Every structure is written in structure tokens, then in C-alpha cells.
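The structures come next, written out as C-alpha cells.
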Structure 1
Amino acid sequence: MHGFSYKNASLFCEDVELATLADEYGTPLYVYSAATILDHYRRLDAALAGVEHEVAYAVKANSNLSVLRLLANEGAGFDIVSGGELFRVIKAGGDPAHCTFAGVGKTREEIVYALEQGIYSFNVESEEELRYLNQVAGELGMIAPTAVRVNPNVDAHTHKYISTGKSENKFGVDFESISGLYERAAAELPNIRLRGLQMHIGSQLTSIAPFIEAVEKVTPLVKHLKERHGIEFWSIGGGIGIIYKESLESGALDWWENQAEQDRPLTIDRYGKELVPRLKDLGLKILLEPGRLIVGNAGVLLTRCLYEKKGAAKTFKIVDAGMNDLIRPALYEGHHEIAPLKQPESDVRVAVDVVGPICESGDFFCQNRELPEIQAGDFIALMSAGAYGFAMASNYNSRPLPAEILVEGKTATVIRKRQTQDDLIAGEL
């Protein structure tokens, strides 16, 4: 599940004590477990062993160069959504020929860069984009490998901000319009190579049912496009959810087994067992685009309690990390377990809000949550912060970005230096 556990009453990442990292490098501080990242990638790769496939890591989840290099060395492909992400992959040693470029608003500069680097495919989101891609490729005298993203109108039953597979979402082309678009592209767009089909119905899905519904709905279309246009691959997207709520004391497996069947999160093994039989006879390469699944549980954000504020209605624990460091609770109402770096000696819990220093009422990490007693000066860990944590961090309130650490066994390496105040104004006039 992840590489974080209490040893001798202190919270560790693999074989490194987190309190020592907080003392040495300061807080806020992101810490990642390399073993967790690799374990999740390898298990997903193994679960799809019954079909030709490639796991294309979604760079947007965590784009640190060391994380990308770790996965590139394992043979991962990459799902990118900007020219900057492609640049990062290349700098980290990734192969552009194993990159797919998604996103609804690609610029001319990004298209030219991706064509020149030789990416595997553009995932196109509209007919207008497809025609523009053909125009730019034609101006360069090149052929653009392309897959159109189909919107299957399947409800992923996830947060509205991360649902992408319904007709009212901005992503993809309506299911009923795909066949006609491929016909027009084949007839009218000489600088487009129709290489595949893509779909992605949403993020943080905890049930297998939406995946099955989408695959079964789109399979006849895939067969038709293969026969008619010779497509080579089908990207079925990412979206497998992770466990955000668990107990470090009881252990992840015990936590999972104690949940009611309907509340158990989707596992990698079940995902593979349900989908591989539905995909293996298509004769196509299957692409997956996981991000959160690979890195989400692999990271924590360490922060220090600065003060306790007791009001008439609430008790606040004010910490030195803010919504600029981890915006998920404010943006998505995202849940993160909060664990003291020193294991609590008592079972006593107190209802508190854990809040940051940002001048926004939305700057909180939990509200009215019963936590062990936390005193000023204590370190705590915001768990499962490896995905969409640092990647969405900002300098709001002119706060320097935190440092990032990668732990490999007993070794902790700084993979991003903490910003300084001079860094904050670099480039400004």
C-alpha cells in the first residue's frame, strides 16, 4: 500500500525517520517513497500481463524529474498535457516515442515541439483541434500520429471537478460523432495518421463498474475503427482511485478487510481481472494512463504545528503548511489522513480544525476531525499527498515552494531545493 509506518514510536518512510528530515530540511516538506512508486507501477504492469499494453504515467500527478526518471528507468511511457511536461520527460531520460499528448488546448508551439520530438500520438479532443493539427503538420511537411478522444457519456461517480467522461464535460468528442469524424479525417486530412482511439472517464474511481461500462460500450466502436482505419492502439485512460482514509496503527490491510464490501476501494488485481478478458482479443495495444495510483500514496507533506487557538466554537491547530502547498482539501474537499510523527501514547482524540497561515477561510486540511493531541512544535504528516500536491502548489501569499525529498531504503535525497525569497521575485521587473 505504501512505505510509511511507525517504528519505535516514530513515523518512518521506508528506513528513514521523518522527524529527522523535518529537523534537517525544515517544513513544509514533501517526502516520497521510491519503493511505493515502483511497487504500484510494477503491480499494475503485471495485472495487465494478459494483453499487449503500456503503462503511460500521467505526468501531471507529480512531475518531479527524479520521479519521472524512476519510472522511465522501469520502462514506463508517459501521458503528457503540455509542452512543458514533454520537456520534463525528455530531461528525465524518458522516450518521446512513448509519450501521448492529451489536453483540450494545445498551442501551435506545443504541437510543433511534440512533432519535432517524435511523440507516439496526439490525443485530440475536438474536430477543430484535429484540423488545426493537420494544418500545422502540413506546414512542417510532417505527419501527425493521432487518436481522437471519445467521450462515452459514462458517469464515473466521482467529484464533479475530476469527472471527464460525461457529455457535459469539456473533454473528448461525443460517442455518436466519432465514426463520422474518423471518416472525414481519412478523406480530408492528409497530414493526420489515425493511429488509435482514446478515452478517460474520470479520476479517483473506487468502483470497477464505470470502467466495465465504458469498455463494453466503446469496444464495438474500437473494432469498427480497427477494421475501417487500421488503428493500432486503444488508450483506456487512468482513474483508478487510491485509499485516502486508513489507519497507520491498524495497518492498511486490516483497514481494508474491515470495510463493508461496498466501501472497499478498487484494487489493481481486480481491475486487471475484470478488464483483461474484455480487451485481450481485440488485437490492439492497450494504453493506461495512471497518475494518482502510482504516486498518491507514495508521498506525505510534513508540517509543524505553530499554535493552538481555542475559540468559543472550535479549536484550531495552526500549522506552517498552507493551501498553497497542498490545495486538494480546499479545491476538491479532498481528505488526507493526519498522522503525528511521534506515535500517540494515548487513545484520546480531540475534535480540531487543522489550518494553515493563508489569508483564506478555505485554508484548512481538516475540519472537526478527532485527532490525537498535537502541541505547538509537534510535526505531523499529511498522508497520501504524492499526487496533485506539489504539482498544484503555488506561491500564493508570496510563500516559497517547499523542498522535496525522495527516500530509497535508508537514503534520503533532496530532489528539489526549497525556494528562497529571492526565487520568489526572479524574473520580475
Structure 2
Amino acid sequence: MTSLTLPGAPYFSRREGVLFCEELSLQALARQHGTPLFVYSKAAMLGALAPYQKAFAGQDAQVHYAMKANSSLGVLQVFAQAGCGFDIVSGGELARVLAAGGQASQVIFSGVGKTRAEMRQALDAGIACFNVESEAELDVLSEVAISCGKVAPVSIRVNPNVDPQTHPYISTGLKGNKFGIAHEDTLRCYLHAASLKGLKVVGIDCHIGSQITSAGPYLDALDKVLDLVEAIEAAGVPIHHLDFGGGLGIDYNGDTPPAADALWAQLLARLDARGFGGRRLMIEPGRSLVGNAGVCLSEVLFLKPGEQKNFCIIDAAMNDLPRPAMYQAFHRIEPLAARATAATVYDVVGPVCESGDWIGRDRSLAVQAGDHVAVMSAGAYCMSMASNYNTRGRAAEVLVDGDKVHIIRVRETAQDQMRAERLV
């Protein structure tokens, strides 16, 4: 197997049959730090960011990392030091941004259910913008801002009714989704927002979904948003920035999303053609920056043959890697060291007491008990969605930078989990 066939290449590659992350053997990392273990490549994250930065060279634009994809402090630090802002969806995420060295003035607060306490927290911190998702939220945010003696900068998230052609659980731009304000209600809501003393309209926002693998949905959404901007500004409400969200997909299993710079070349050309060239732009990529920058290492515990299925039981589970159980998602599974023996077809499963605890179906693997495997493309929506189900501690995380490794999360213990609990 060549490095070019691996998700995350060239930052993940095989050398004489052994899987490497940058300059370090993943086998050695598994032995040194134990499993399950998340391993992230700093170079892969910066390499994924580079096409966005290239696309926006010379533009008035800001990349805001959508940190729900992976909110580990060490990951946030990489993007803060690279000059990114952040897209948050909770007060806890704002606290993480600040702890990692990010600037509140570079934070956008999205999400349909912001609490009053979270609004006050964000106002006190001085965030850049609230992406408002309902008319009721406009009224509450204005009330909170006035009570704090502040004015809240807002954009309204538009639901353009565009099909992103992705999994229904991660589609956010259709009429049946909970997100945003319907296209036909947007002008009225902007006029209402402009009338509220606690708000200042600064932009417009649109995010249609995640793991999008073609440019068509973006172009459709862009045209609908620009139609609205023309109508809103004609009604006397200026729009200072355009926020087009994120959602660009990655290659999990032969997926072919456009490169970020190629996608934005098309979008920028459309903006120019419609007279919006030079308008301030904001985007919120998440998965595309971290998804293929991380892997989860796991030990093969047992091989269990059966009449209908053979099972490869590993020590990582649905609490570590929830995407397969939640979305029926595909992750490549690679032995850390290649064996010359014949492969067997297995369902790769974890120890959690659920039939839904599977990591991969019908995978051809040459492994033995005690071997280690890498679950690829695990940098997004794995650790950030991890749980303590079955009182399993969350995995350790390390960040690889060339030939150096940094522990960015120590392995969680049962004592860590019980620390906040009390007996009656």
C-alpha cells in the first residue's frame, strides 16, 4: 500500500509496511501512550488550512474554525496561532477558545438555543458577532444586551432551502431543518432587528450542512443569499459582511470534494460577477481542517469467528468513535504494521454493551490479537462527541509536530469521571 492511498496523505504514510504520522511511527506511539489514542498531525491541519488562506489572499476575509468538529485545547491552539478566528455554539466553547489563546474579538456565536447566561458571557467577552437563528432570539438578545449596557452585533442565519446532498442528520439548509430563518421571512426579520435598540446588524449568515462534496449547493445558496442582501440593503439595512459557513467534505472512502481554493475561486468569481467583490467575507470550516489530520489507534483484543460474521474486537468503541453508530459513517481501518498473512473479512467492533457498537463492517484485515490498528479520518466529530458510556474513560490525545510528540490530553480515569459526583 502506498501513502497516496491513505486518507491524510502525505502526513500519514507507510514506510516499509509501518504506518507513520509525519516522522513518528504510530506503532511506537501506541506502545508508549497506550490505546485508544487519538493522534493528530499539526502539519496536516496547517496543510488543510493553507488552501483557504491561498483562496483569500488579498481579500477582506477571515477563517473562523468551527470548533464543534474538534474542541481539544491543543487543536484550538494550532489554529489560534495560525491566525484563525473561531465559530462557537456554546458558552463552554467560548471558554475553550480563550483558554487556548484565541481572541474573543475573532469569535462568531452560532446555534439555535443560546441561553441568556451564554449571551451575557459572550457580550462581556466582546465577541465579533452573534449568528441569530430565530426571531424570538433577536428579541431576547436585544433585551439581554440592553440589561448589560451593550449593543450586540448580529447577523441572521438564513435557511435558503438548498439540498446539500449529504446525510440527513448533518443537513442544515432545508425547510425541514431546525436551523436559521426561512428565506421568505428574512427581510422582515432584518427590519425587526434593525429596530431593536440592543442590536446592531453587521452581516448575513448561511450554512447548509456538512460533508458536502460538490460545489453546486454552495453556488445555489450563494445566489439566494445575495438576492436577499440586495433586498435588505434596498430596504435601508446595510450588510457589512457575508458569512458562508463551512461544510466542505473530506475523503473518507473515495469521496472527491473540491479543493478549498478551487471551490472558493468559483464562489469569488460569482461574487465579483454579481457586484459583491471586495465585500468582507467570513467562513466557518471545521471537518475539512481536522478530519483527515487525526487517527484513532486501537489494540485488537480478540478475534471471534462465527457462522455468519467474524468479529475483530478492538479496545476503541462507540464512545470514542461515535460516527459509525450515529451516522452509519465509514472510516478506513488500517493495521499499523502490515502482515504477510492472508486477510479475513471482519466486522470491527468495540467492547461497549450495544449491538450498535461497531466501527467498520465487512473489513478485510490481516491482524492477530495484540496487533494495533488505526481508524483513519478520526480528527473530526470523534473526540468532540466522545462520552463516558459504560464508565469508559475518554482516550488520550497527542499532537505530532515533525519528529516531536506532545500530550494534549491525558487519559481519563474512573476517578476523573466520579470527581463531581456525591453519594447521598
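Taken together, the values in this text are just the output of simple stated rules run on the coordinates, not laboratory data. Quick caveat: nothing in here was measured; it's all calculated off a predicted structure. Cβ atoms are built from the backbone, for glycine too; each structure is taken alone.
Key figures for this structure:
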| quantity | calculated |
| --- | --- |
| Which entry (1, 2) yields the derived value 32, 31, 21 for Cα extents along the principal axes in Å, for residues 310-389 alone | 1 |
| Answer label among 1, 2 for the case where distance in nm of label points 7 Å out along Cα→Cβ at positions 182 and 350, calculated from the coordinates, equals 4.0 | 2 |
| Structure with the greatest value (metric distance in nm of label points 7 Å out along Cα→Cβ at positions 94 and 374, set 1, 2) | 2 |
